[in-house]
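Enquirer: Next up: the structures, one after another.
Values quoted throughout were computed directly from the atomic coordinates according to the rules given, and no laboratory measurement underlies them. Note that the structure is predicted; figures quoted are calculated from it, not measured. Cβ atoms are built from the backbone, for glycine too; each structure is taken alone.
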Structure I
Amino acid sequence: MASKRESGPAGFTLIEIMVAVAIIGILAAIATPLYLRFTARAQSSEALSLVSAFKPAVTLYFHRHHSFVGATNAILGMPSARSFNGQYVGLVQVGAVSAQTLDITAKFCSETYDPDCHISDELSGHTLYLSAFVGDHGNAPTIQWVCWVNEESQYPYIPASCRHTHRRP
């Protein structure tokens with residue numbers, strides 16, 4: 001005689017499903033902020049790339065005039081502030097702070113002013129600065145560069161090279 005094996009119901013229990021959903025929820029809660037920070041950092045790298053394009057022109061201007069006074073986008077031979085932009089940056093503008101200090105500012109776009117702007121909320125409307133200042137090394141003045149933002153809350157969302165300071169020298 002052959003015996004028949006009794007089998008229980010197949011499938012997962014409610015508890016097993018709830019544990020799996022809880023684990024997925026925890027993983028999503030950890031991964032989402034990390035992904036948003038990574039996305040914002042990638043978007044802000046565009047600003048650093050755009051302001052860095054001004055470095056050669058600013059350096060040449062200073063070596064010719066021994067001052068940053070009078071430096072503008074047009075004088076440096078660069079496009080106007082509004083036309084020199086990117087997907088996440090609305091404008092890039094040069095302005096002398098003093099004879100020895102100059103700021104290149106990249107203003108991130110904002111959905112408030114530009115409906116085509118799709119930037120992370122953490123960067124929207126904020127500004128990234130690349131400051132040039134004259135350092136004195138021996139007899140020859142040298143230009144030093146500092147990238148910064150004016151709010152420490154922006155540090156997680158900007159390139160690492162811009163996180164060391166939040167003010168110009």
Structure II
Amino acid sequence: MRINNFTSFVGALFLMMAPTVAAHAQDQALGFALSGVVEKVLVTAGDKVSKGQAIAVLDTIRIKARMTAVLAEVAVSQKIVNLATRRFDYAREQFDAVSLSKVELDTAQITRDEALARLAKAQARQTILQWRYDHATLRAPQSGRVKLVSTWPGMVINLRHANPQIIVLTVP
């Protein structure tokens with residue numbers, strides 16, 4: 001029984017200490033679109049911000065490292081596609097001249113198609129990483145005044161558990 005009362009007390013204490021924000025029509029809660037570790041908070045409560053202004057930034061070192069690897073993968077994949085395409089074109093010429101079997105032509109075509117598929121996968125990874133990099137900076141969606149900042153450098157943003165609203169912006 002005492003444990004239940006203690007739990008209720010702790011829950012009430014948490015609710016009293018948690019930052020509360022009245023949901024007015026002019027208040028807009030902001031949060032990151034991806035998980036990560038906050039590297040910089042560029043505003044404080046009371047600051048005026050303009051549309052598109054950077055408000056907070058996630059650490060991007062992992063994204064940059066992965067992007068370097070993916071760019072290399074895209075470059076190599078493109079070279080493999082170019083080589084496989086030249087070999088397929090040559091195989092088609094040889095097939096038309098009746099110097100190559102259908103199996104050898106099909107093999108050259110499959111090799112080219114596999115190279116194209118690998119290139120497409122690498123380009124898709126590049127697109128995803130670019131999106132992550134672009135969204136690692138939280139920007140003000142419109143001009144206004146920062147009402148509340150509930151984040152700090154080193155804070156872990158984990159969207160699997162919740163989408164934390166780390167900054168509240170009051171718009172005129």
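Enquirer: One of I, II was used to compute FRET efficiency 1/(1 + (r/R0)^6) of positions 44 and 84 (r between Cβ atoms, R0 = 35 Å, to 0.05), and the result was 0.05. Which label is that? Walk me through the numbers before you get to the answer.
Expert: Details: I: 1.00; II: 0.05.
The correct label is II.
Enquirer: Okay, moving on. Hey, relative contact order in percent (Cα under 8 Å, 6 or more apart) derived from one of I, II reads 18; which structure?
Expert: So the calculation was done on I.
Enquirer: If you don't mind, there's one more thing I want to ask. State the single structure among I, II that was used to calculate Rg and Dmax of the Cα atoms in Å, giving 26.9, 92. Show your work: numbers first, answer last.
Expert: Details: I: 26.1, 107; II: 26.9, 92.
Structure II accounts for this read-out.
Enquirer: So, one more: Can you say which of I, II returns 2.8 when distance in nm of label points 7 Å out along Cα→Cβ at positions 36 and 52 is computed?
Expert: Label of the source structure: I.
Enquirer: For helix-only ellipticity at 222 nm (-39500 (n - 2.57) for each DSSP H run of 4 or more, over all residues; to 500), the calculated result is -10500, so let me know which of I, II that is.
Expert: The read-out was computed on structure I.
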